[in-house]
Structure I
Amino acid sequence: MPTVSVTHISKSFGNTEAVKDVSFEVNPGEIFGLLGPNGSGKTTTIRIILDIYRQDSGTVSILDGPMNEAKKNHVGYLPEERGLYQDVQVERCLSYLATLKGMTQDQIAAKLPGYFERFELTAYKKKKMKELSKGMQQKAQLIATLIHDPKVLIIDEPFSSLDPVNTQLVKDILREQREAGKTIIMSTHQMNQVETLCDRIVLINKGRVLLYDDLREIRDRFTTNAILINSDAHLPEDLPGIASVEENGLTLRLTPQEGVMPQDLLNTLVKHGVNLKSFEIATPSLDEVFIRVVNEGNAQHE
């Protein structure tokens, strides 16, 4: 049974319709990508789920019903804009935010040191928030999101300002949360992170759902029969079965003629003595899918 169900929600601000008939579901034990360009309606959708905004139409169910004050203690929210008290010591700030989620001082004292250690913030816990770097503040915000052990995590740009080491740390933590059965909604513009983490995605643009499916199914749907090869030799001219060849550094993109399969191309290249270092079907990146779907959606609604 879905943990979060968004059903035909719409929301307008004056004459601007920010969200238009958006529907999707998020299940326990999955990382779900909520994607879209700037101004697409993602943040409005998140705020409706959190009951910060009320939708004009449609319904939202979270943890088996409408949001209420008790359920908010079971939700961890990482906003894109940091919500930390800059003139307060790190330890005091995070302790206070944890109490807002229903934690006792004893519970906080038992859990906070472990989070400081894992995020390498122990040496900074007595410093004021404003004395921390942007990356350290992002880690502190993540602790505030996780410390009360929420059932639902809604995270907006979780990798903002993080170096590669800390990015990997956060990815590991998100995978651990998924394995623990948590429901995770992640909004980010970093498509490479979506590809490595998300199970399913919804792509919203101009308030409308353009794409909603399992990530593997989406990539398969947009895969062409083009081939990427790497060779240390030039291709013979007029190879049969090839419609076009594009160079991209050391990689060549071969587009076969209609009816020619990848195996046919491989046999042709081997037959003509082409020394192949690599040969693979040109699966589109999520960036490519994102750009294509958004452009097609824009063209349809012009």
Structure II
Amino acid sequence: MSLFSTPGPAGVGEDCADDSRLRDFAAVFFRNRMAKAGIFILAVLIVSAVFAPLIAPYEYDEQDLLATLEWPSREHIFGTDEFGRDIFSRVVYASRISVMVGIVSVTIGIFFGGLLGAAAGFYGGAADDVVMRCIDVLLAIPAILFAIAIAASLGPGLFNMVLAVGISSIPYYARILRGSVLSIREQEFIEASRAVGSSNIRILFRHVIPNCLAPIIVQGTLGVADGILYAAALSFIGLGIQPPTPEWGGMLSGGRSFIRDYSYMTLFPGLAIVITILALNFVGDALRDALDPKLRDR
């Protein structure tokens, strides 16, 4: 039974059990120092994204042609690019794009992939065969190549980039949820729910899917990191966000021509990507350990 289990009739005993599971989860999760560091970094990232106009000292597209290619200084703590734009301000504004792409793309993948995987695992038979053979074909294609193919066919832009990253993640969530559903659908509390006349739809959404949330939450956290990385890759090759809107991958692409003489132009957006993905992996690993009882006492 997982942290999010909902079998059986509601009652005081179940509420106490839920509270106990939540306390155990919180104790294990916050005992992990890397998880605390990851939460702190993500909090800084989200605050930067939400309050970018207040944090950034300049507008992301404000040019000062008298201050081009300046190394980090008191006026421009991350330096300036070839157009005299403040790199710190652009990195801060770019966090908005990264946070949005990561969250929305994972939402798309979980929603559509989760529905496909849950239906295939719960109903089985021909539906399972058809859905999973299609998923197997898509899984044979590396996710980044799948995203590039979709973005290339749709064209550059924020909406198309989010759609490409989200669609490329659907097969992974479908496979994960199907496996979880297969392990849960034959358990006794599912049979008890059938015995009292619950419909398949009610059983699926009331009992089966809530008990499959733990692996989805872990994979979703790691999927946000993948979404940020794929978005940066698409922008780097010109299939994502278009200038002058800042995006970390696009900033890396713009600075590669100057990397030998002005390495700071690629250093800071590169560090933003690395630190963000590292934080998400810290949190994802801690969630996995806290949600899986077998890993709690490692």
Structure III
Amino acid sequence: MKHLTLVVMAAGMGSRFGGLKQITPVDQDGNFLIDYSVYDAIRAGFERVVFIIKKENLEDFKQTIGKRLEDKIEVCYSFQEMKNVPSFVKIPEDRVKPWGTVHAILSAKDAILDSFAVINADDFYGSDSYKIIADYLKTSDSSNEHISIPYPFCNVSSPYGFVKRGVLFFEQNKVQKILECNVGYQDGKVLAKPLDGSEPFFIEEDHPVSMNIFGFKKSILPKLEEYFVTFMKKNQENLESAEALLPIFLEEYLEKNEFELIYQTSKGTWLGMTYKEDLEEVKKKINELKMNGEYPDHLWQEYH
């Protein structure tokens, strides 16, 4: 029997949003987006949640999110600390940020016991995505295959500006590449501007883009460790700003045929708070989902 873990990347401060957006209430009961993610994960069959946070935020998380969840699912905490790097790395004195999403997952590796899903703390993915991942992880026999849950870009855009999205390139249901881009509407079309500086290109409104929600077998962890060591060696002259990002890891290892990444586009609602102006829209959408019966009026008070 496979035990599923939800890994929540929550160590980042929301610079564009203007605060610790992971603990920003989105409903009348003071619940956060993380509450809805965990609620959906429990309904899909996940049994443990691991929050990847900064150590200094531990008490905030325990007193808010943690105490609401501890009697509903096993709760663990892992710390993404800048000092958790290979011994050969000399950390720059002015480095403040952690080392990216690859480093985040590796920070939780000791708490990951079996197959797991990875999500951003400040995104709402909808119940459909957790059901897809749980069904896949419970039934897939291949240790060398993982799953990505993208969304049509038109469902994950922001009216307040360009947003960072991973544009999928694929054949049939298998991902060939995920290219990190700033994506937004320009003159009525959707323009993707690659973060690597390559030529911008247009995509269709419904083109699948990654929102950093994946289902992984535990076999991914040694490959992430290998990649991170190599990344740090390659970037020793750029350690003030270098970040090891999950989509770039996936792109590199897919190109080397180290594993396969299938995808299934979510039909669910995605919500996020990239900009401060997004908050009111998120609250409105959450309320609409409750009115449509997808969530109870009081999330945890009515939990069974």
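Among candidates I, II, III, the computation of P(r) over Cα pairs in 10 Å bins from 0, in percent, for residues 63-158 alone that gave 16, 50, 28, 5, 0 used structure I. Highest-scoring entry among I, II, III, by Cα Rg over 2.2 N^0.38 Å, is I.
Here distance in nm of label points 7 Å out along Cα→Cβ at positions 55 and 71 was derived from just one of the structures I, II, III, and that gives 3.2; the source is III.
Comparing Kirkwood radius over Cα pairs in Å, for residues 135-190 alone across structures I, II, III, the highest figure is found for III. Source structure of the calculated read-out (helix-only ellipticity at 222 nm (-39500 (n - 2.57) for each DSSP H run of 4 or more, over all residues; to 500), -23000) within I, II, III: II. Given a computed value of 0.70 for FRET efficiency 1/(1 + (r/R0)^6) of positions 215 and 271 (r between Cβ atoms, R0 = 35 Å, to 0.05), which structure among I, II, III does it belong to? Only structure II yields this read-out.
All of the numbers you see were taken from the coordinates with simple rules; none came from a lab. Keep in mind it's a predicted model, so treat the numbers as computed, not measured. Cβ atoms are built from the backbone, for glycine too; each structure is taken alone.
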